[in-house]
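Undergrad: Following are the structures in question.
None of the figures in this text is laboratory data; all of them are computed from the coordinates on show. Keep in mind it's a predicted model, so treat the numbers as computed, not measured. Cβ atoms are built from the backbone, for glycine too; each structure is taken alone.
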Structure I
């Protein structure tokens, strides 16, 4: 089905461009000030949070424009009432409701489309069908890159800078590099978290055990050993395990090994409730995950574990004094097909290294 739709999409784009040969202009030929922007950031939570500096910079640079964001339907509740945007269009994934989404986008009549992170080839297709004059995307190998208004060259820099380059290219001059989510002022969500934790106000240490890919996950036996060491130091400390519903069984392994001082929250909170949980942590120990970026955005200290991924690309980019990174050279795993990648890269990070960082943080943490 996807192969058929891909062919149909390719045929439809070529036919559309033939009817509108002058629609898309090179960036240097832009001779008007944009009034309506469409931002595409339609993938996972972490990718969307990484887009917020560019969204903020777009709003600050063009305060009178309308900004619409195409966002994954599962992520959108986290950004309800986000002050930097005017409207959210829901992305349903894959080719589901593709043409319905195109119709919603066309109603917004964007002058410029900025693709921060999207699923290809739909992302550029959405941009073309939007009717926009200018389409920008960070460096890409997409077959549809010929429809872009500028061909960015790959740089070795943080993902946030990649997206900010799009703002600079469109003429943005007020650059804000900090991630942000809407304020946490919902008492009902806050109380739900407190009740689940039994109003526990002790030292809560978060363990984010899952990741979008297995090869980015630290082995569960390492988390178990780390939990035992942490809990042996202080009777008031509790471990709170976070993750999605299907990772609940992994969380239970830590509970079984360490007892009642571990609280398994995997799958227990909606995405818009998750910040209220993470905000209660003294520290989050995590791989390169959406919850890691969420913790950074809400100023919760982290120890992040990188091996298959590169922390200089997706690691903490703000408040460096409260974020610690353990980086190993596990990028050998990238040479394998995704289905054959295991957790061997993450196994390069030892329990001793993480525990040492934990002890140092607890002794020297900012007040």
Structure II
């Protein structure tokens, strides 16, 4: 399979880049489109639709095709994958029936491919990515390869979108089902945030609403361990500091912990809502602010993926949490360059609201503050 990455800050720039990419006879069949809400994503999608190219699209918090992160742009990966080797599904979930929608897609994929893998995008910040993964697992089995991310909205915290040929929705799931007998797909989800202190017990929670840890308000404990001052509603930077630097680390019986940053505070009892479920009775640890080791762990994880299961790749797709670039700033380019250099093939990526993938040594999870790197190779 041949692949090419293009980028631009307008529909016209993308049109020009696309025209140049096919000048040598390249005939792409699939476009992975990561596009800022500030651009006309429908016009860009229509450009590929007119050319007979299937579109997998997400809005973003930033985009990249190499080591330089962009804002307000479109980053696109074009592939000439055999059309018999993939199928795109697009389904809305207005009733928040995430598991049922995912099951329906997985059932269709199983009818088409004996051994399907899944590449997923979800819109709506409140969508439960874990329920999506559980629905796919229910049909395709616990060992299924499934990766993806949650769409962004340029940090406006308003509305996110996924889209495909002629379709666009703020409450939907887009999925590429891949025939694993003909397309190899492997990935890794790595965070790197180091834990702080001993394990703590979640003494009161409901879903993703965490009230108390060790019988103390979770906000107060987070502030204590993070050395955070001015923990008041008037502190406009409080949530970004908590989410980007001091997430809860939800411990799992097997595999790496999963990040659960606080995103919305309930000041009446100093509880907060996290990005995903934190079951009552589970154990958590607090986090240290990130350092260089965070980036090194991600790059080493990707290098290990190549060394152990994916020696060659035709293309690489990356979902990196928006919180990583907020924490790492200009250093983020070093991590992206390190990933790019592992296979040195065309790459596309976005800064996402959440990441979907298998935790190292563990289960399929919805992640935060994590980089999910996916490599593809057509056999």
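Undergrad: Of the structures I, II, report the one carrying the highest value of distance in nm of label points 7 Å out along Cα→Cβ at positions 185 and 289.
TA: Details: I: 3.0; II: 3.8.
Largest value of distance in nm of label points 7 Å out along Cα→Cβ at positions 185 and 289: II.
Undergrad: Moving on to the next point. Computing distance in nm of label points 7 Å out along Cα→Cβ at positions 297 and 321 gives 2.4 for which of I, II? Walk me through the numbers before you get to the answer.
TA: Values: I: 2.4; II: 1.0.
Comparing all candidates, it corresponds to I.
Undergrad: Comparing mean count of other Cβ atoms within 10 Å over residues 97-104 across I, II, which structure shows the greatest value?
TA: Details: I: 14.6; II: 19.5.
Going through I, II one by one, mean count of other Cβ atoms within 10 Å over residues 97-104 is largest in II.
Undergrad: Taking relative contact order in percent (Cα under 8 Å, 6 or more apart) from the coordinates of each of I, II, which one would give 21?
TA: Details: I: 16; II: 21.
The value was obtained from structure II.
Undergrad: Suppose helix-only ellipticity at 222 nm (-39500 (n - 2.57) for each DSSP H run of 4 or more, over all residues; to 500) works out to -8000; of I, II, which structure was it derived from? Walk me through the numbers on the way to the answer.
TA: Working: I: -11000; II: -8000.
Considering all the candidates, the number was obtained from II.
Undergrad: Next question, about the same structure. I, II: which one has P(r) over Cα pairs in 20 Å bins from 0, in percent, as calculated, at 31, 59, 11, 0?
TA: Structure of origin is II.
Undergrad: I've got another one for you. Using mean count of other Cβ atoms within 10 Å over residues 329-336 as the calculated read-out, with 13.9 as its value, let me know the right label among I, II. Walk me through the intermediate numbers first.
TA: On the way: I: 13.9; II: 17.0.
Label of the source structure: I.
Undergrad: Assuming 0.94 is Rg/Rh (Cα atoms, Kirkwood Rh), for residues 73-136 alone as calculated from a single structure, say which of I, II it is. Could you put the intermediate results ahead of the total?
TA: Details: I: 0.94; II: 1.01.
That value comes from structure I.
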